[in-house]
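Where a number appears in this text, it was derived from the coordinates with a stated rule and is not lab data. Every value quoted in this text rests on a predicted model; they were computed, and no experiment measured them. Cβ atoms are built from the backbone, for glycine too; each structure is taken alone.
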Structure I
Amino acid sequence: MDEPAQATQTATAFDEEAAIDAAIAQPPRELALGFDIGGTGVKAALVNLATGELVSQRARVKTPSPSLPEAVAEAMKGIFEIIAKEVEVPADAPVGCGIPGVVKNGRLLSAANIDKAWLEVSAEEVISSVLGRRVECLNDADAAGLAEVRFGAGRGAPGTVLLLTIGTGIGSAIFTDGHLVLNTELGHFRWRGTDSEKRISGAARERRHISWRKWATEFSDFLAEIEIWLNPDLIILSGGVSKEMPKFASFLKARAPIVPAHFLNSAGIVGAAMYAALVS
């Protein structure tokens, strides 16, 4: 790689990390729109950046099958229209989107729970074109982590904070003293001979027809291995499974405290909105 190109990539990475740090410290605008693309559902809401609260309904539709980029973008447009009928969305409101996969420079570099056609296009360009607004994309679990560290269960927490989103797959966000380590994707951590999310995601529990107790026991074993590597000071559970935590919390075991996300399954929406406000 020639030196100018390398310098440009370094500058881009630095700016993104600086924006994320700023988002955690102080959100800059009043309102932003956040989208969260999942393996089974696409969700969005208008977000108050001063508080992290939703100021519109959380609109949701099923993720199209197959989840091709253009089809998902059209679904997002439909959600936007639902929200715009309920509340006024400012013309200059930033728009952010969390996507399941490694995201760099607006493109997906992995696609485990979304169609692999996303690897061939710029996610930001496709979605922006359909919505008619500039859209900023990031990893979906990173988005959820931003929301929880700024406003939720991880606010003010020292040391290493690990957030796990548990739904169709397993996503992860790792913070060290408030600084995000991008695109960690611990759902693809090899565990018992396969990607961990194929055995202990929310969807995997339903597919295997196992009880919450058995699932929590296995998930605890997974956490024990993760703790060897990361030694988190706090573990936050987000995603669809977090809504069911009263059913399994007593069976979970870890050295670090385990708490549900403050925003539950809306954390990704809030964090995507925060991110867009900083980088747009």
Structure II
Amino acid sequence: MEFFNRLLVSLIFVPVMLLVFYLGGVYTFAFLGIILVMMLNELRENYAKKGFEIPITMQIFGLLVYISLQLPFEYLVGTVFIGLIVTSGNYLFSNRADKSTKKIAVTWYSIFYTAVPLGLVMNMRNIASENLDGRLIVISLLVVIWVTDTMAYMTGMFLGRTKGVIKISPNKSIEGYIGGFSFALIASAVLVFFYKELGGNFIWMLTLSGGLFGQYGDLFESLLKRDLEIKDSSSMLQNHGGILDRFDSLLFAAPALYILLKVMGYF
């Protein structure tokens, strides 16, 4: 039953995302901005339950960091610098020292965890050259992430025997992780076969990004939820958790692919 519920959400959610990333421009920029605000709101609410009341400035500076990533590097440096002054000054000048450094750390960890990866997704979508299409790059990464997530779940469900190796997520099996990675490789090869303009390097770059770092992103969010003592980031999507639950893999896969593209000299 859970599988069919996940499938139903995917049938609704996936076409919308593909359309948004296909259109690009202001549509993608606005979509990612909205997703970012929702993610940060989920984190604020969950940290509040643990006694960490984080001001709404976290969402404001999260958006500013996201926007500054589309501009020259100096704007990002300036945004972070001013943001650190504002967030620390909020406690400094109000004489509220209780948990202040921890709250500042939570604020900026949350911003870098969410805003930076989504900003890099937008940067990759904006790539436009004779040999490389940002639209194809981002959509290919999303496809590999979705294949990895689905096949890791199915492989674990039918073949999973070695569970509990990673205590943070005890129901997931080694077989599931291997299955997810293996199908990420297959999906990457199929994409490169049909879209030869990607080039052979994209087989291993997409596999590493979506199949390895994507699964790491899922595990990292499990660690976060275990620390916050919650099952899902929110109940926004009913039985399917929150926005952060749906984008956890992308938050690690996107920076990984961006770095690989940069290192390999694609832009």
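Comparing relative contact order in percent (Cα under 8 Å, 6 or more apart) across structures I, II, which is largest? Answer by largest value of relative contact order in percent (Cα under 8 Å, 6 or more apart): I. Suppose mean count of other Cβ atoms within 10 Å over residues 140-147 works out to 23.6; of I, II, which structure was it derived from? It traces back to II. Looking across I, II, the calculation of helix-only ellipticity at 222 nm (-39500 (n - 2.57) for each DSSP H run of 4 or more, over all residues; to 500) that yields -12000 traces back to I.
Could you tell me which structure in I, II was used to calculate semi-axes √(5λ) of the Cα gyration tensor in Å, for residues 124-211 alone as 30, 12, 9?
II
Can you spot which of I, II the value 19.0 was calculated from, given it is mean count of other Cβ atoms within 10 Å over residues 68-75?
On the way: I: 19.0; II: 13.2.
It traces back to I.
Comparing mean count of other Cβ atoms within 10 Å over residues 156-163 across structures I, II, the highest figure comes from I.
Given a computed value of 48, 43, 37 for Cα extents along the principal axes in Å, which structure among I, II does it belong to?
Numbers: I: 48, 43, 37; II: 60, 47, 31.
Derived from I, not from the others.
Figure out for me which of the structures I, II the number 2.3 belongs to, where distance in nm of label points 7 Å out along Cα→Cβ at positions 204 and 220 was derived from the coordinates. Considering all the candidates, the number was obtained from II.
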